[in-house]
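Throughout, read-outs are computed from the coordinates displayed, never taken from laboratory work. Note that the structure is predicted; figures quoted are calculated from it, not measured.
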Structure P
Amino acid sequence: MSKVKEVLPTFMFFNKDEARTIEAMASRIIPGDPLSPGAREAGAVIYIDRALSGYYRHLQTFYRKCLLELRRYCEERYGGPFVELDEEHQDNVLSEIEGFIIKEASGPQSLSDKINENSSVLAQFFAVVREHTFEGTFCDPLYGGNRNAVGWKLIGFPGAQWGYTAEQMQLGFDATQIEVLTLEDLQIERNRSTAKGVKQ
């Protein structure tokens, strides 16, 4: 029996290893499971890749530099790159770099100052990736993330709507009863309405 080959999306900015690392980071920031999809299932890495090829292109060098620094840190501390660590060690790495205390250097740069400088870069990197992971998980699918609107369904958000009824605006109304719509759904609906108007 032949093994099914995993089909990876085509990335515009990331190479394969970079994409796997960012996806692994995102999946620890918003973890998922079969019953509750997270950032991996939402395709947050695709959003981040597209954003870095467009609006966030000024962050390309920052991402590349930080991915190399993260690899060095993980190899020195845990013996392998981030993506090859188990989930427990990945969580440890992210907790460590999130918790770095940055001290301003005063005077000539020493080894400890250099460590603080690298820690600062990793702490900034984690903050940026976390922000982009949230954007990619909860954006409109038009932007590459939130695949199948899993992020919106996770938080009970009905997505893009033309408007809401008076009943739906009442305090305590269960928004999960509203059909989840994306910008693409609204465009399709609009085109159908326009076509019907022309025919009439």
Structure Q
Amino acid sequence: MPTNTQNITAVILAGGQGSRLGGLDKGLIKLKKVPLVKHLIDRIQPQVSEIIISANRNLKNYSDYGFAVYEDDIEGYAGPLAGILKALQHCENEWLQIVPADCPFIPHDLVQRLSKNSKNNKIIIPHDGKFLHPTFALIHKSLTTSLDNFIQQGERKARVWMQQQTHFIVDFSDQADAFININTEDELKHAEQHFEAFMA
């Protein structure tokens, strides 16, 4: 069971197509003149001992932050599971914390609250009171082979795979706004307008 940050790696999932933002690389979109990925790094770095970035383009832009950057092995955009698998294969720690690059307001205590429930579980997933958030899950490295097999079968849905494992769901309804993601221009404008409140 993780008791501190020393055995937890975070992977920032920045490999999406950004289809609802005209194909832009969402991790590099600027919020208050700062790329989303930098906001996320600032939030997650104090919570873990290692950061990995999963990206499929603009690799140099991401590597400039000083962390290992990995591309998916699967051709085309196979969804977040491909990036998660690559991170599990390369992370140095026992546990992998997933965070999406388009969610700049993640909870400051995300890792702490998830890891408290890791005993006898292999995946711990936050729930904001309305929705489950599988792309914010904490995953044990021992599931690498299971995920690889799932993907090799042509499966792509993270929620389906996670619910097949020994998992636990943690209530984050007290911080529902922390899971806001930025998929559209309107959502970006909303985040700009409410930036100070969301960053608290």
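For which of P, Q does helix-only ellipticity at 222 nm (-39500 (n - 2.57) for each DSSP H run of 4 or more, over all residues; to 500), calculated from the coordinates, equal -8000?
Comparing all candidates, it corresponds to Q.
Identify which of structures P, Q gives the largest calculated value of Rg/Rh (Cα atoms, Kirkwood Rh).
Of structures P, Q, the maximum of Rg/Rh (Cα atoms, Kirkwood Rh) occurs in P.
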